[in-house]
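The following blocks contain the structures, represented as structure tokens.
Read-outs: derived from the displayed coordinates by stated rules, not from any lab. The structure presented is a predicted model; accordingly, all values stated were derived computationally and were not measured. Cβ atoms are built from the backbone, for glycine too; each structure is taken alone.
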Structure 1
């Protein structure tokens with residue numbers, strides 16, 4: 001299963017520059033998941049502390065580092081986040097299973113295109129069920145608040161615009177009272193699915209409260 005890349009074009013002035021990455025690196029370097037900077041030739045030219053900890057071949061091409069391949073992901077039957085971001089000139093994400101020092105791990109790989117034709121990738125782990133809401137499968141509030149704070153700080157470092165939107169369901173208590181909590185859970189799951197289908201690859205979606213989402 002893969003997340004389809006969005007086709008919305010960005011202006012070249014909106015692409016990430018090396019100067020922006022340099023400015024944001026003190027934050028990127030201490031994120032709790034791998035972050036890599038990949039040049040136009042697939043070489044990993046920069047990696048944060050978690051990437052250095054998770055991957056053995058950090059000085060190799062990205063496909064060698066993450067999969068052990070001898071050629072790019074798209075030549076091995078998988079979508080290539082770097083290539084798709086570079087081609088579409090917009091942030092995209094794919095689900096990948098990477099070979100890490102602690103064993104195979106599933107990641108949401110978010111690739112942000114750069115001015116020089118490369119990309120900055122964030123490898124966000126998806127296996128930690130303690131960070132998920134049990135009803136909707138979305139990120140729970142504890143993990144989501146931390147992730148939102150990190151993302152806002154990163155957007156500010158990169159001088160990129162961002163928005164924070166809170167959604168609250170009207171009349172949800174009436175649904176629970178009249179039809180039971182099992183129906184209320186169905187409403188929550190369907191609402192979460194509808195919102196998840198509508199957001200961009202670079203967005204995050206969190207179950208914030210009993211009937212609210214961020």
Structure 2
């Protein structure tokens with residue numbers, strides 16, 4: 001089809017070539033009517049609407065270049081004034097939030113509002129806000145008994161799971177910061193992180209605790225139930 005936008009003709013044409021040589025290419029040629037720009041693209045990476053948008057932006061840019069010959073290309077806008085205004089409106093999503101509350105305090109406010117709503121889900125289980133808060137409180141109390149408090153660091157070694165969220169909230173409620181340790185890392189890398197951060201307490205699952213040095217206190221959610 002053919003469409004005229006802002007004084008330019010944009011036409012979508014089927015290519016005779018069976019496949020594009022590159023992901024996206026642009027050629028320019030002078031013709032009697034002006035400048036002919038041809039976009040050739042892989043249809044498994046781009047759709048026609050995306051290419052049309054690129055063509056329109058590029059055309060806008062060429063117009064701006066002609067109108068501002070003394071400015072560097074880096075300072076020239078690609079979007080039209082209307083498009084720029086629309087983009088600013090889309091991104092005007094600032095939301096006011098309490099500046100003096102911590103994340104876990106905001107979470108507790110949500111617990112009070114929707115205690116029985118589902119808060120977190122993984123492949124094996126799900127917890128409501130009330131259940132998540134109770135488990136996080138239990139862990140926080142246990143961590144404090146282990147000497148964890150303000151400005152402490154707690155290691156967390158989990159796959160992506162409900163237990164990971166419980167442990168993050170528990171560490172925060174205990175006043176600590178957490179250091180994530182990805183169990184897919186080599187043991188040498190995990191040991192280096194422990195040594196470098198000086199972590200003395202690490203929360204994990206029973207299946208992941210074999211590599212942990214003896215001098216580090218292990219909190220196993222399954223066994224200790226904090």
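Comparing mean count of other Cβ atoms within 10 Å over residues 97-104 across 1, 2, which is largest?
Greatest value across 1, 2: structure 1.
Thinking of 1, 2, which structure, once FRET efficiency 1/(1 + (r/R0)^6) of positions 81 and 201 (r between Cβ atoms, R0 = 30 Å, to 0.05) is computed, gives back 1.00?
Details: 1: 1.00; 2: 0.00.
Value 1.00 for FRET efficiency 1/(1 + (r/R0)^6) of positions 81 and 201 (r between Cβ atoms, R0 = 30 Å, to 0.05) corresponds to 1 out of 1, 2.
Which one of 1, 2 has FRET efficiency 1/(1 + (r/R0)^6) of positions 33 and 105 (r between Cβ atoms, R0 = 30 Å, to 0.05), as calculated from the coordinates, equal to 0.00?
Answer for the origin of the read-out: 2.
Comparing relative contact order in percent (Cα under 8 Å, 6 or more apart) across 1, 2, which structure shows the greatest value?
1
Another question, then. When Rg/Rh (Cα atoms, Kirkwood Rh) is computed for each of 1, 2, which one produces 1.23?
2
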